Every structure is written in structure tokens, then in C-alpha cells.
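Quick note: the coordinates plus some simple rules give every number you see, no bench work behind them. Note that the coordinates shown come from a computational prediction; the quantities given were computed from them, not determined experimentally. Cβ atoms are built from the backbone, for glycine too; each structure is taken alone.
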Structure P
């Protein structure tokens with residue numbers, strides 16, 4: 001008897017999930033479904049979109065563990081099936097860089113459907129979400145990845161650098177762990193593409209931490225056609241007094257100019273936009 005295809009599975013736990021996945025290796029985990037929308041052509045009214053569904057689907061909707069949110073003194077842990085709007089609803093419990101970025105993703109109807117895990121795993125796919133990679137990388141978040149036999153943790157920086165290819169076969173993103181630290185200064189900038197396929201879009205996150213008018217930490221991350229974070233420059237301004245000396249601000253910007261000059265992506269236009277934005281953020285610390 002032939003095995004049926006074009007099926008939707010509704011596992012209630014990880015054991016059922018990986019059992020079905022083992023029998024149907026081509027099955028695709030399904031969360032909010034927003035990442036399954038693909039551009040498919042043009043009509044007389046312009047671009048239209050049609051859903052393209054996998055042959056076999058593993059619905060994650062009944063796995064309660066993926067919908068949990070827990071908080072300790074040091075971390076906030078969010079299940080991969082938590083919607084973007086539910087994260088926003090946590091208010092001041094989440095870092096400002098994350099809340100600002102999430103509010104800039106699509107509209108409220110899409111954010112009600114879109115899940116944090118689905119958004120993260122869509123990085124590197126056509127029309128996939130890139131915005132969330134910027135704040136989670138800047139905040140040193142970590143992701144739990146689970147297979148039928150084991151689980152492992154990976155940094156947001158490493159995962160976002162490889163996109164969905166960071167996942168091994170039949171491996172699932174289950175939790176996001178975000179360190180809870182107080183960042184005194186947060187700037188988020190979204191660069192919009194004029195046309196689909198244009199590489200002039202992405203999100204930049206700029207966060208700093210200070211104690212007693214001394215700058216103790218600075219993070220700049222851009223997520224777009226590539227992921228950018230220059231860890232070598234992050235220590236340069238540590239210990240500098242606030243307001244920041246303008247010469248130090250200019251030197252830091254030039255460090256980023258040198259960093260970007262060695263990158264094939266993004267293109268020249270976006271590199272200029274990034275440098276101008278970084279300079280504006282730094283001068284905000286110098287005022």
C-alpha cells in the first residue's frame with residue numbers, strides 16, 4: 001500500500017513531532033505561516049502573491065512548550081511559537097531595541113500571526129525576515145536548537161550569519177534566550193528598499209551602556225543582505241567619559257568605515273547611509 005502524501009501533522013509534543021519528521025523527512029515545520037507566502041508573478045494590477053505550501057507540514061500549534069515565556073533575574077526566555085505581538089505586549093520586560101524593531105515589522109495583523117521562531121528561521125530565504133536579527137545579535141541572544149536525540153545552543157550572531165542553513169537536518173529552533181541588561185541609549189533605524197530585490201534595505205541597532213558618566217559598552221549591528229557587527233571596534237570607546245569627545249566619535253566612525261571597506265555587501269549607497277547613521281548616533285552621545 002502506498003504511503004499517503006500531502007499531509008498535515010498536528011503533534012502535541014516533541015516526541016510526536018520528531019517521530020512524524022522521521023517518517024517524512026521532507027516535512028516542513030509550520031508556525032504562523034507568513035513565511036510561506038512567495039511572490040509568484042505579475043498581473044495587470046502589478047505584483048501578486050500566492051501561497052506555496054510544502055507537500056507535508058508539521059504544525060507546531062499544539063506544542064505548548066513552544067509558547068512559553070519565562071523570566072529570571074538574568075534572562076528572558078521566549079518559546080519559538082510566541083507571536084511578535086505577544087512579545088511586544090510584554091512592554092518594559094523586553095529590551096527597547098527588540099520592542100522598537102518588532103513594532104516596525106509589517107502591520108499588527110501580520111504580527112499576530114508571525115512567530116519569533118519563524119521570523120528568525122526565515123533569514124536567508126527570499127522575502128524572509130531580517131529585522132529581528134539586528135536586535136537579537138546586538139543583545140547577545142542565544143537560540144536553543146533541538147533534534148530527536150539532543151539539543152544545543154547557538155549565538156544569534158552565528159545563526160544569523162548562516163541563516164536557516166545553520167539548522168541541521170530535522171533540527172528545530174525551540175527557545176530564544178535574551179540576557180536582561182540595562183541599555184541607556186538605544187537607536188533603531190530601518191532602511192527601506194525602493195524595489196523588491198534592492199539591496200539597500202535592512203535594520204541597524206545602536207545600543208550603549210554607561211555607569212557614572214563612563215561608557216562601558218557599545219554595540220552596532222546591521223542586518224540586511226548581510227549581517228554586520230565589528231567586535232574589534234566595540235572596545236575602543238569603553239571607559240570614555242560622557243558626553244563623548246567628538247574626536248573619539250569621529251575616530252570610531254572611521255573604524256567602521258575601514259570595516260565596511262573590506263565587505264562586498266552591502267552596496268556603496270547603503271554603506272554611506274550606515275556611516276551617516278552611525279555618525280548621527282555617536283554625536284548624540286557627544287551633545
Structure Q
């Protein structure tokens with residue numbers, strides 16, 4: 001079971017980040033010196049992924065342009081001797097083999113994943129949600145890939161969340177296999193606390209077998225009247241093995257303003273060009289508050 005492909009659903013309307021996302025895709029909002037989606041693609045590449053499909057909509061052609069060559073800009077940078085900037089511009093275009101398909105109507109995350117059927121074929125594949133940035137010593141996608149390959153199973157990334165927060169996520173029913181890895185037997189989407197299976201919630205990373213596509217073709221609309229990926233995964237874990245990986249690392253939900261700012265500050269503090277200045281700035285501002 002070798003995972004070589006990844007799918008990034010990025011067709012959402014970004015309503016939690018309006019008005020900025022009225023004309024700028026939320027995945028293209030700059031976080032320090034790179035757009036959000038570049039961090040996600042870099043994580044996939046670090047996990048050994050070679051081919052990446054981004055599921056977009058008609059308003060998100062900026063992503064296609066960003067991960068392409070820009071000869072006019074590159075020529076200007078070369079002529080100006082700005083080698084560092086030139087290398088960064090070219091590196092973004094050369095990260096991976098990136099493909100695109102549009103979700104022509106808003107029908108939910110499950111439908112967005114189903115749109116990747118022809119791209120994936122019969123292979124296992126990773127899914128990285130376009131809102132979620134992970135910060136970890138070992139890439140979170142790699143943690144899932146290793147578990148999926150070890151057990152010959154689909155894998156979902158989970159962490160414990162507070163009981164009152166579980167209604168924002170999918171709760172999984174698990175039994176332990178080894179440290180930080182569990183067998184999955186059931187799950188439900190956005191449950192009330194009294195309906196949850198456990199405090200383990202799925203958080204934006206998956207490795208799935210191609211069996212999910214036939215399931216998604218037949219699953220009925222669920223929560224919110226949309227085709228929910230969780231409903232497809234629930235059927236998948238009943239048909240074949242699935243594991244949950246309690247991944248090591250921190251997840252940032254950059255689809256909302258607070259999560260976006262948290263990620264921006266943390267990554268800026270670690271950036272060699274901004275970290276020292278930002279520490280001084282925060283200390284100076286803290287003294288004024």
C-alpha cells in the first residue's frame with residue numbers, strides 16, 4: 001500500500017473570513033510570506049506525495065496561477081539580482097505535480113472528494129483539508145501514511161477535544177491497537193455530547209482507499225443537506241479496516257479569523273526574518289495593554 005497521491009478540497013466559499021474572501025480565496029490568504037495552501041502542499045510533499053489534486057470552484061483560479069511559472073516576474077527578479085526571491089517563486093511552482101478539478105456545485109465535502117475519482121483511480125490517497133495547517137516535527141500526513149501502510153487500512157487523523165466542542169467535529173468509536181493508534185468501528189458527524197462515541201475528533205487529515213468513491217456515489221445527503229465525508233467514512237470502516245492516528249502536532253483552523261491569527265503569529269515567531277522583530281513588538285505592545 002503505497003500512497004503517492006493527495007487531494008486537497010478547496011472549493012469552500014470562505015464565509016467565516018468575509019469580507020477578505022469575497023474576491024481572494026481563503027486558501028490564498030498570506031500567512032507570513034506564503035499563502036495558506038502552500039503550507040498544506042509542503043506537508044503532503046514531505047510525506048512522499050508526488051501528485052496533488054486541488055478541488056476548486058470558479059472563483060479560485062488564483063491558486064492555479066500561483067503554482068505556475070511567471071516568466072515576466074522571474075526575468076525582473078533575475079535582472080535585479082534578487083536571487084532569494086527568484087528561488088522562492090520558482091520553488092512554489094516546482095513543489096509537486098499539481099492538478100485541478102472544479103466542484104461545479106456546492107454539495108459538501110464528500111462530493112468534493114468524489115470529484116477526485118478519475119485522478120485517484122484504484123490507488124490509496126491522502127486528503128488534506130484546505131483550512132487546516134498542521135505544525136509537527138514529523139508531518140501529520142506522514143504519520144497517517146505510515147499507519148495506513150503498516151495496517152493496510154484507511155487512516156484518519158484524530159485528537160481529543162472537549163466534550164462541549166465535539167459538536168463541531170466528527171466523533172469516532174475506537175479501540176486501542178498500539179500507542180496513539182486505534183481501530184475505528186464507527187463515527188458520527190457533529191454529534192451532541194450525549195451522542196458522541198468518544199472525545200477523539202477527526203481533524204483534517206485522512207488516508208483513504210479508493211473504495212470510498214463507490215460509497216460516496218451512493219451515500220444520501222446528511223448533515224446540512226450535503227454529501228458528508230463522515231457518512232462515507234462510516235460505511236467504509238464497516239466494509240474494511242480503518243485506523244485512527246492520535247497525531248503528534250498542533251492543528252490550526254485557518255478558516256476562521258482566530259485560528260488564522262494564531263497560526264500567523266506562531267509561524268512568524270519561528271521565521272528567521274520576522275521572529276526577532278515580532279518578539280520585540282509583542283513585548284512592547286504588552287506593556288501598553
_If you rank structures P, Q by mean count of other Cβ atoms within 10 Å over residues 105-112, which sits at the top with the largest value?_
Q
*Can you say which of P, Q returns -10500 when helix-only ellipticity at 222 nm (-39500 (n - 2.57) for each DSSP H run of 4 or more, over all residues; to 500) is computed?*
Q
_Given a value of 3.8 for distance in nm of label points 7 Å out along Cα→Cβ at positions 17 and 241, calculated from one of P, Q, which structure does it belong to?_
Q
*Tell me which of P, Q gives 3.2 when you compute distance in nm of label points 7 Å out along Cα→Cβ at positions 33 and 273.*
P
*Given a value of 14 for percent of Cα pairs over 24 Å apart, for residues 153-248 alone, point me to the structure among P, Q it was derived from.*
Q
*Of the structures labelled P, Q, which one yields 22 when relative contact order in percent (Cα under 8 Å, 6 or more apart) is computed from its coordinates?*
Q
